[in-house]
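The structures come next, written out as structure tokens.
The numbers here are math on the coordinates, done by the rules we state, and not lab data. Everything numeric here is computed off the predicted structure, so don't read it as measured data. Cβ atoms are built from the backbone, for glycine too; each structure is taken alone.
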Structure 1
Amino acid sequence: MYKTGRMLSVLFFLTPVLCQAQKSSDFLPEKPGKWSYSSNIKTPGAEVVTFNKNVANLAGWFHRKVPLLINPKGFDLDACAYGIWDDKYKLQHCNYGQRGELNFNFLMFYSNGGQWKIEPPHWRFNINNTETGHGSNTNLPGWDSTKDPASLEKPMNKAAADLNDLFRIFPFVRDIAPGVRLYGDGNLIVFNPDRLPFWIPVTLREVAEMKLAYYKFKELDLLPYLKKEIAKLTEEDLNSLAYSGNDDLFILKVHPKMENQEMEYGGQIMRFNPDYWDRSLPPSAIQFMTFYYPERSQSETEEFFTNNGYPIFGDVIMNSIKLEELAGLIVRKK
């Protein structure tokens, strides 16, 4: 009985180790792999050709800088560029640069043969994308050709675009270097520090006016309630900077800055500054990038490997480079 109990105790403490070995043995971490790069950005035009070259140069920079990518082991590294562009995005005045995504797929080798090709572990970051690095933008519809008068196309689209410009930001964490700034929830922004701020605040008055303009065309049944909510606000409230969330203003959904507002509500409301862009540069120039950089603890990293049998590849990449060097990837002048 004593020996049996002792054996069970040993197995209890060894179980995590055995599970990790089982997970790790699913793969071939020392098998040499290869690097490849391609682009899915196929839209015709000279500007797209130039943008593709710029993104390929970005991929090459990471390939040269990161040991994990220089000589892939345990996986083939499939780097691929994707374009992100649509008509609604073009309507927003704050958008100028061609936006895209650079994705790194780690096609891991299985120990029993074959390769992980369907939704493999991957890491990505965004280029010239004003809708990343912060809380989500709204996605309100504009003019609808199936039911709205043609004469309202321009004002309805502008009203929707203005509201869709707004977003909530996470708390500022620290400046890592000029042009490299970290916000909460792992949002790392890489930008040109010599330009105007990339995000600018909005007041409650601005939010109220944008919502009134939109609700005159859409959500007409809510317009009277919106007007009542705005009527409750003082001039001081309206002139205050807007922060996300308000139980008393269910439609307006913003409040002026208050003590401890970060604990009770969401973050400050911002919009992307259209004057951040250096418009003397072509839209294909890389002027803004956003990365995920959560600064995980060693225990979190080890737990992930224990549960999955491979590391968090994105963390390995970000921890292998000097983050201040990312600012050098932003184009400053022609």
Structure 2
Amino acid sequence: MSLLPYALARRFLFGLDPETAHELTMASLARTQGTPLSMAYCSTRVSDPITLAGLTFPNRVGLAAGLDKNARCIDGLAAMGFGFVEVGTVTPKAQPGNPKPRMFRLPEANALINRLGFNNDGLDAFLANVQKSAVRKQGTRNSLLLGLNIGKNAATPIENAVDDYLICLDGVYPHADYVTVNISSPNTQNLRALQSDAALDALLGRIAERRETLARLHGKRVPIFVKIAPDLDDAQLEVIAATLKRHAMDGVVATNTTLSRDAVKGLRHAEEAGGLSGCPVLQASNRVIRQLRAALGKSFPIIGVGGVMSGLDAVSKIRAGADVVQIYTGLIYKGPELVAEAALSIKSSA
């Protein structure tokens, strides 16, 4: 159990600009991971294994991509009791992202808006950090599953997006337990156009081809998941489900942040551009999960993410059809204690 009540840290962090608080938190995790100071946030991992896409997840609660874009804090995050951690999104080249300010808290709604725009240090730095992490070293590899999330550079024209995804796939493949193809961030211009039927078919076709080459080269088949948006109608979800199956993708991550502001109208920062995450996304995400489960069948792996702020929220995702869940904004509002709460709630609901 963590030695430091998160309520104390939150009071300090919420007094800072959101991005400053984020950078300070990640820097602190990077410095303290693997040291006795990690006792401030470490927790015993709940054992609730499940096998999906040929992988055994130690429990059903993971960290969503976006918190640790540069894979600096894998070991610190692992110490919080997650069954799996997804880092990134990484792009081939380093890029600063969108102009600041670009993160906003909506505490009345337990929500965030961000328009970061895949700010990261680039693929080479990302892979160096992954390889330095203790959970990737011999003998500790199976203590945590690691997902590596890939995207495209903002400067790459959308018609050339597949080139960026293939560069990233080549780089991360040897080091990932699974790879997530992020085509749903609202903060890279035109990126969500890749969810349309023709564009998605072309992209996943090329990724599937490259995966076969990489599987032969590295002697292992790494599962590939696709991360989609919550702002999709039933017809679009049916097309996406069919395309995922046609190209033998291994799973889907549902969902990313939303562009809708219906749930936060009138709140300070509600009209800021960017993706809304946290409590207001829960029902929209669960709707997508239910639709995907109906379209994909019982055995297709679904990672449910969006609005998990409590154990009950986590269970609602499982009941909607997700196999495992991820948290991000909930970690910011509720702290590391949410990891064990969610994992225990899912385990006891089975």
Structure 3
Amino acid sequence: MKTNRMSFTLIILFLLASLFGCNPSKNSQPKDRVVLQLKWLHQAQFAGCYVADKKGLFKLNDIEVTLIPGGPDLTAEESIDNLLKGKSHFLITGGDMFLKQRKHGAPLVAIAVIFQRNPYVYAVPKNSDIRRPQDFVGKTVMIPHDGKPQHVALLRKLGIPDKTVKLVPYKKNLHILESGEVDIGMLYRTGTALMNEAEGMELELIWLDDYGIKFYADTIVTSEKLAKERPDLVKRFLKATLDGWRYAIEHQNEAVNLVLQYDGKLSRYNELKMMKAQIPLIHIGNVKIGWMEEKIWEGMYRTLFPDDNDVKTTLNQSVSMHFLKKIYNDNN
């Protein structure tokens, strides 16, 4: 009788475990552990990744993820080198940086783009008479190093001679436009531009892509090796990340609460402002979240390397739509 009661109890426990997804044999299987290197310090810029982690979306895809912040002490080149050495498995970097490193022979693969619209904008005081790039002639423009290719491409496209615009190096000075030290500043819409506005400065923004200069920003990159040897892992990682971004966009306040769990010193007010400012750059309406378009990659490549005629071959080897197509076809 005692043996029968014990057997009955074990059967009940097994049925309960199965019902609630706690199958012991499944839980005993080790999850894939991956490292994601972020482009910058912890902030709302990566909200979708935090949501995927804290809401269990990575675990749902049998992945345990470690999120490593970037920052001023880690260059984009170093983060790519770490990826290729196996210190990380996935990386968020600028689309232009990805292409430059790929051009130099780095075996990288772009698998998705989060920022469809580049956050770099020209900013001028609201009371300025500058309203379009043609008004830059005879003016002083402050350009960050990684924004110069876009600036040069814009002048070339509009037929504005380089010598008619005075360039000065970037300074992280929130009052530089207000003081009149420079006439125009190329600023990150979700970063320094927001900080200027928080200081009470009213800005007029001039977007480069309104004039045909379209550069992808935050791009999810992995190594050729991982994409080839572990395609299922790459797909599961990307699916969890994109699901995280969809949730973050639909639940902005909750997403910001999760951002703060990664750095308690952040201002909730500022992070929510960043979140709201970046959503139109991520969810632009005419393409799926994470989607990539060949014509935009090709335009970027030709802008960066105007003398290279082998653009198609390079992009076919380095930009993979395979994972995005699999994910979105599975969801249909």
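Some points to look at:
- Structure with the greatest value (metric mean count of other Cβ atoms within 10 Å over residues 306-313, set 1, 2, 3): 2
- Taking Kirkwood radius over Cα pairs in Å, for residues 82-145 alone as the criterion, the largest value within structures 1, 2, 3 is that of 3.
- Among 1, 2, 3, structure where Cα extents along the principal axes in Å as derived comes to 52, 49, 43: 2
- For 17 (relative contact order in percent (Cα under 8 Å, 6 or more apart), calculated) the corresponding structure among 1, 2, 3: 2
- Which entry (1, 2, 3) yields the derived value 4.4 for distance in nm of label points 7 Å out along Cα→Cβ at positions 114 and 218: 1
- Structure with the greatest value (metric distance in nm of label points 7 Å out along Cα→Cβ at positions 42 and 98, set 1, 2, 3): 2
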